[in-house]
Structure P
Amino acid sequence: MMLKMESQIYPILLSLIAAILGALAQYFFKMGALKLTDIPIYKNYYLMGGLISFFWVLVLFIFAFRLGGRMFVVYPAYATTYIWGGLIAFYWAQEPINSWQLGGVGLIIIGVSLISVQN
């Protein structure tokens, strides 16, 4: 039995949470990759954190689709992973952000907003 909802609000919110977790997973993978020469892969907790984060991304997508989320709405909302990843890179990894990247973030926000508008 599939739960059907007219509104895409909950699927979008679940997809946005999944986007944050997906960005965290990428950060964990980056940190884990930097430690591959120092510790064995099975002791690399960053890599395990990335895998666990992506597992929860999958779970959130399943729930979003069970709530009637449309792929054309849910996946663009997940595209905000780039934004969350950029913020994580800037604040935690101290990576610089340039004006082209900020412009791309603006376009992502505009695109996701336009796609999420209901008819």
Structure Q
Amino acid sequence: MSQPIWSAWILLGLSAIGSCAGNLLLKQANLALPNAGLLLLLTSPWFIVAIACYLFDLVFFTQALQQLSVSAAVPVVSGIRIAATAILAALFFQEHFTLNQLLASSLITAGIVIMSRA
């Protein structure tokens, strides 16, 4: 018996969260160990947890693709990743979130809505 379609969209959202968390954790790994050598960076707890987040991302994405088409899933998850990463980087790392980024995120979101209805 197959899962309801909404569960695939939840898995897709979890995939995006995993990727976004991985990106932010990689940034934190670099901030925690500035100018660290490769071996020290690779053994950093921040880096290891980031890799785990990416693995969860892949597992959730793979599971979502059992019910969703690639042409629908990729734009949705990519848009969520881009927008969420930019917003969270501004919150956690005081990176600038410019009007251009807001406009671009809005256009991406509009494109996702249009593509998911096609």
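Just so it is clear, none of the values below were taken in a lab; they were calculated from the coordinates. This is a predicted model, so every value here is computed, not measured. Cβ atoms are built from the backbone, for glycine too; each structure is taken alone.
Numerical summary
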{"quantity": "Entry that produces 32 once relative contact order in percent (Cα under 8 Å, 6 or more apart) is calculated, selected from P, Q", "calculated": "Q"}
{"quantity": "Entry that produces 53, 41, 16 once Cα extents along the principal axes in Å is calculated, selected from P, Q", "calculated": "P"}
{"quantity": "Distance in nm of label points 7 Å out along Cα→Cβ at positions 36 and 68 - highest-scoring structure of P, Q", "calculated": "P"}
{"quantity": "Which of P, Q yields -24000 [helix-only ellipticity at 222 nm (-39500 (n - 2.57) for each DSSP H run of 4 or more, over all residues; to 500), calculated]", "calculated": "P"}
